[in-house]
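The structures come next, written out as structure tokens.
Every read-out reported here was derived from the displayed coordinates using simple, explicitly stated rules and does not represent laboratory data. As the structure is a computational prediction, the values presented were derived from the model and not from experiment.
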Structure P
Amino acid sequence: MNGSGVSISGQLRSLKWLLAAIYLPTLLVLTGIGALGEDWAAFLLRDTHSLAGLPFFAGALSNIGVLLWTVALAVCLFCGVVLRRTPGHDEASKFLLSAGALTTLLTVDDFFLLHEDLFRHYVPLPEALVFGIYGAAAVAFLVRYRRIILASEYLLLLLALLLLAMSVAVDLFQNVVSTEQYQVIGGYVLEDGFKFTGILTWMVYFIRLCDQLLARRL
């Protein structure tokens, strides 16, 4: 960069492919949604709270949890890309990019309710099997990058995984008891409380780790 800056025409030339990659797919998606008709367009584009007539605070903790997931995956992917361009940090870069991919999977599941809705009602996959797949991916990640993890503040990661596992256990318990029994034991508070705290701990672990790795790079 220099003090004189770059003209708009120069930026258009240098950014033309990036702009095309941003706006052409977006235009195609919006055109496709518009072709479905006004009702479907409103159903797909409007905010969930507006569609359902819910107050702004409905699902607040769940929404904040998704934001925390998003922060974690953005930090991991950004730091992973930065370290990829730094000699001698290939393994750390792969670790963070893999962590970002795993976090993205968990974020998408949480945001779109994959294990609660899609896999339960539209795809014939038992919820326990879905959790098993996620667990296997997490174990593979831990084993593959155990050296980096053991050199970090891994207590935070262990606590995050424990809390998320406890949330899954409470969720699966819901399938074998009645709704009334589940509510009596405070199932919703336990399940979502464990999950939210686990997500928060996960985010803090990766923020601290990325900060430490970038500090060593400088």
Structure Q
Amino acid sequence: DSSLKTGAAWALGRSGDRSIIPLLEKELKTGLYAGKASAAEALIRIRGLKKDSEEYKQLYAYQLIEKRKWRKVIRLGNSAIPALKAAVVADDEGIRDGAIRTLGKMKDKEALSALDEALKHQNPFVRWEALNALEKKGESAILLFKKALNDRDHNVRAKAAETLIKLQNLDRSSDEYRRLYAYQLIAEGKWEEVIGLGKAALPALEAAENKGNEYNIHANAIEVLEKILK
């Protein structure tokens, strides 16, 4: 029971019993986010950490995130990254979304790696939100957007393509624009326009024909591929 674990971690922290440190560290790595926050608070107490120490800041970030105090999380800067990495894959949707938006506002390079973790989440909406946050990073995030072109969800791929067009300020007549625009047309179900792009649409169609896609996307992509390659 998560509430029991949370209460137990808090009580153990107040007891000052150092023998339970391994248990608290395990909760910090594997527990629900509320449990992580309580374990972090307990570790601060047991270890008697000073507020200006790096370990204190890293653990305190878990508490701030659990309480949704995002501005204070941003002020912690790089120290908050470990807690934010855990938050982007949290069970709690509010914590997850808040962490992703917060990472988008942070200037630390490590924020990119934390958002990269969010791009691995099984929920496509989380991956889409991660791309939305990455858009604020500008050219430094281009490699992550290119990687997202291989995502198993057509909307995520379309978001990555749309952003790459913006970041690279591509001319509509360029081959690269046409190649990326195909991802958007596929997501919108505009198959005749995809055919009109010809072989420039092949990378997007090949991504769409993978079995991970929705059936209608998968089936239409195969049909359009055959027409273009005739």
Structure R
Amino acid sequence: ERIIGQKPQRYWTKEKIVEELEKLAKRHRERYLASSNIRNVRSGLRTAVEKEFDSYQEAVEKAGFDYKKIKRPRYGERVQWYAWEECCKEIAELIFDSSEILFKETLDETNFRPDLQIPEKSTIVDAKLSAWDKDRIDKDIGHYKDHCDKLEFWCLRGDREVTSDKVNIVASEELLERLENCGLDEPEVGEFERKIHLIEKAVNPYEGAQKKITAYA
């Protein structure tokens, strides 16, 4: 049975998608078209964009909007970004216990700065708010995949498969399992679960991350 308000299959064309984006921007302002927001509130439309266009950016620009302006994160998202990066760094220090971890260091002979590098393991880790932010993840796969044997995206929300042996998307639930497997006791894992829950609500459990965002506010 079709959900009320849901568009029927084969409804969407490029023209209808562009019209819908224009309507949404007019009704809610342009920032409403941020990819993460449309993914949450209009998942059917977001899926249609993936089928009809090469990228979400292409669809937004076809509708006449500045994608860079739209994708600039709100304050709450910036809190999440920096707090999640800090959380991933803390988790990595426990999972890769005896290995050197480089945080926000530039890759050799590039201008790219992944969140975490573990040279001893030939591993790069990048923190993402959503596994479904396909445009950003695909872009970073292109940046990083030739500089490591293993590339992981640690995602606060969501999970999905990627078609590459060396690339892996890791959900926050799996990170908690990894912490259990590396010997953390239940209260310690529970503390990370609490932090992740706060970050999901855009509440920052790290003072350092809060200080960082002031330069971007």
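Here are the numbers for the structure shown:
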{"item": "Which of P, Q, R leads on Kirkwood radius over Cα pairs in Å, largest value", "result": "P"}
{"item": "Label whose coordinates, when relative contact order in percent (Cα under 8 Å, 6 or more apart) is calculated, return 17 (choices P, Q, R)", "result": "R"}
{"item": "Which entry (P, Q, R) yields the derived value -21000 for helix-only ellipticity at 222 nm (-39500 (n - 2.57) for each DSSP H run of 4 or more, over all residues; to 500)", "result": "Q"}
